[in-house]
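Quick heads-up: structures coming right below.
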Structure P
Amino acid sequence: MNNNIEVEKYKLSIAPMLDWTDRHYRYFMRQITKHTLLYTEMITSNAILNGDKKKLLDFSDIEKPLVLQLGGDNPKHLAECSKIAENYGYTEINLNIGCPSPRVQNGNFGACLMSTPDVVARCFEEMQNAVSIPVTVKNRIGIDGKESYEDLVNFIQTVSNAGCKKFIVHSRIAVLKGLGPKENRSIPPLKYDFVYRLKSEFPHLIIEINGGIKTLDSALEHLKYTDGVMIGRQAYEEPYMFSLADSLIFGDNKNIPTRKEIIENMIPYIEKCEKDGMMGRYVLIHMLGLFANQKGSKAWKRFLSENMHNKAKDASKLLSEALQLLR
């Protein structure tokens, strides 16, 4: 077991989100923030082993630092996928122990594994032994039936004894019986005190907090008690908030990009995507929230939404036209 791998402390990250944090979104976010840690969508080990690896795993170097999040419960399969990911150049590999979706439950991985920390420990060991880059775990504070702080400590203790040094902890339990993924993001109460207490009782571990965090000011408050903060859906719905992340969180006071500069930077990327046979609308859809809470935001979103599916229109030119609406 390679316990000597140093795990970087990233003070701010954007959560892995299915159908959202694909390579186009990540490229877009790199025009806004250079230092925030980015994650892929969760990709199952079966998909990687049996699918189109290039399509699933390829990315642009500009997206780094970048973490591949894996889902699965077979230690050998996860280890094999970890090797593949390392060869692709990922910064870290993260094991999903938090997703509560029915598909994940049917496969008996994700949040289900909160009930079997020994299985998670075996998965972690196989994965970390297979690679020379860090492997981390993203988990909930519990699941229905295992909701106490003591249950959470048992999970963290078991997996950390296997060598895991970094945990990203979603501050809600996952209710596997009776709530869907959407409800699990809002109905179970947030228990930030559980995560704060973990950090105080396991000071040698890197503990990051996730769940219900919507502003950089909130992130700064959480950083008083934890090593890092992960922001989820707000990062997609209001991406430009991250234009201040590099200065506020990471102390990099270089020029903050304007929205116009971001759009201009995306035009050649979209042109390249279309030249390579990818549809530009798959990029544009991630940019709908760029002007959130700004004058003209509705016009921007409406124009792009109404035109991005028109195959006769060039996606890069649509961006320029949309920008004119805001002047």
Structure Q
Amino acid sequence: MHSLTKTPITQDTAQSVLFRHFGSSCRISEFHELTDGMYNSAYFIELFDGKRCVLKIAPNPSIKIMRYEKEILRTEVDVLTLVKSKTDLPVPLVAINDYTHNLLESDYFIMEFIDGIPLNKLRDSLSENEARAVDERTGYYLRQMNGIEGKFFGYYSHPERASNNWREAFTLMLRGVLEDGKNEGVILPVEFNSFQSEISKHLSCLGEVQTPRLVHWDLWDGNIFIDPVSKQITGLIDFERACWGDPLMEANFGAFGINPSFLNGYGIEMLSTPMQKERRSLYNIYLYLIMIIECYFRKYDTNQQENWARQKLITELEILSSF
């Protein structure tokens, strides 16, 4: 999908990056853009010696982005490294990262290429047992990641806006998104001040969360790679939106529906109490807000995402009001 935040480069530029970091013998035989992502640019590279990798590039610093998106490419590099050292999640190895802007104007890094097909493109062809196994394994992996404890609540790359209190951290996160929307002239179903006032009535349920845990927050089917032959998970990607927060914030717990196999694989009952369900509703609202407001920054060539998220937001506000 077209997005204003994507940084286009040529094969010659990619070749210069490889020469800089790996020497003159590192020559590209195949190069093309990976177009599924909607924020950073990603390019597939195959070398003449058969090695394959992905070059990922942040938006140009001149591009206006949402507050929470600041330096999220650096978050991905750090979190990939952390998760690889602390869990057995199948995540790509980071080969190099460069934030100097000496060669490119944007941050970038190179990671190993993950074989497989995104689950969103393969799910319809899976048998019931194959889909169940993949979803249970996803739950198992995410439980491991959520087991990593942090020292503060908030977005990984924003320690200056962190807190030792989840309610305060989430309030700051939500306020930043609403301010982004207000500044861009986004019209929401509820006026901004009224929106904040209504949400504040429900924030006390966040007091249940006492320990900051590492949250992926974006592990939807498009970020899960599957071997089309064995039907096993080969890789998990896109850790750029990771934060220290409540594991119930993971999109897998209800942003796009409830998957019983995922819940079974996760192994902990997360949605059994009214307060847990209220927290989940708040997290849904936060995600749908971002999905609406980011469209005004990225200038997508279709309104499909915004229209879908607007309807979900209206429904979720009704759900929240029932608590």
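Between P, Q, which one scores greatest on mean count of other Cβ atoms within 10 Å over residues 193-200? Before the final figure, lay out each step's value.
On the way: P: 17.6; Q: 13.9.
Sorting by mean count of other Cβ atoms within 10 Å over residues 193-200 in descending order puts P first.
When percent of Cα pairs over 27 Å apart, for residues 121-312 alone is calculated for each of the structures P, Q, which structure yields the highest value? Let's see the in-between values first.
On the way: P: 47; Q: 32.
For this comparison of percent of Cα pairs over 27 Å apart, for residues 121-312 alone, the top structure is P.
For mean count of other Cβ atoms within 10 Å over residues 97-104, the calculated result is 13.9, so let me know which of P, Q that is.
On the way: P: 21.9; Q: 13.9.
Derived from the structure labelled Q.
Once mean count of other Cβ atoms within 10 Å over residues 65-72 is calculated for every structure in P, Q, which label goes with the largest value?
On the way: P: 23.9; Q: 19.6.
Top value of mean count of other Cβ atoms within 10 Å over residues 65-72 goes to structure P.
Here Cα extents along the principal axes in Å, for residues 185-264 alone has been calculated and equals 46, 31, 16, so which of P, Q was it run on? Don't skip to the end; give the middle numbers.
Values: P: 46, 31, 16; Q: 52, 34, 25.
Computing Cα extents along the principal axes in Å, for residues 185-264 alone on every structure in P, Q gives 46, 31, 16 only for P.
Given structures P, Q, which gives the highest value for FRET efficiency 1/(1 + (r/R0)^6) of positions 41 and 137 (r between Cβ atoms, R0 = 25 Å, to 0.05)? Display every interim value, and only then the final one.
Numbers: P: 0.90; Q: 0.25.
Structure P gives the largest value of FRET efficiency 1/(1 + (r/R0)^6) of positions 41 and 137 (r between Cβ atoms, R0 = 25 Å, to 0.05) among P, Q.
State the single structure among P, Q that was used to calculate FRET efficiency 1/(1 + (r/R0)^6) of positions 25 and 153 (r between Cβ atoms, R0 = 41 Å, to 0.05), giving 0.30. Each step should come with its number before you reach the end.
Values: P: 0.70; Q: 0.30.
The read-out comes from structure Q.
A value of 19.9, 63 was derived for Rg and Dmax of the Cα atoms in Å; which structure in P, Q was it taken from? Can you show the working numbers first?
Working: P: 19.9, 59; Q: 19.9, 63.
Among P, Q, the structure yielding 19.9, 63 for Rg and Dmax of the Cα atoms in Å is Q.
Throughout, read-outs are computed from the coordinates displayed, never taken from laboratory work. The shown structure was predicted, so the numbers you read here are calculated from the model rather than taken from an experiment. Cβ atoms are built from the backbone, for glycine too; each structure is taken alone.
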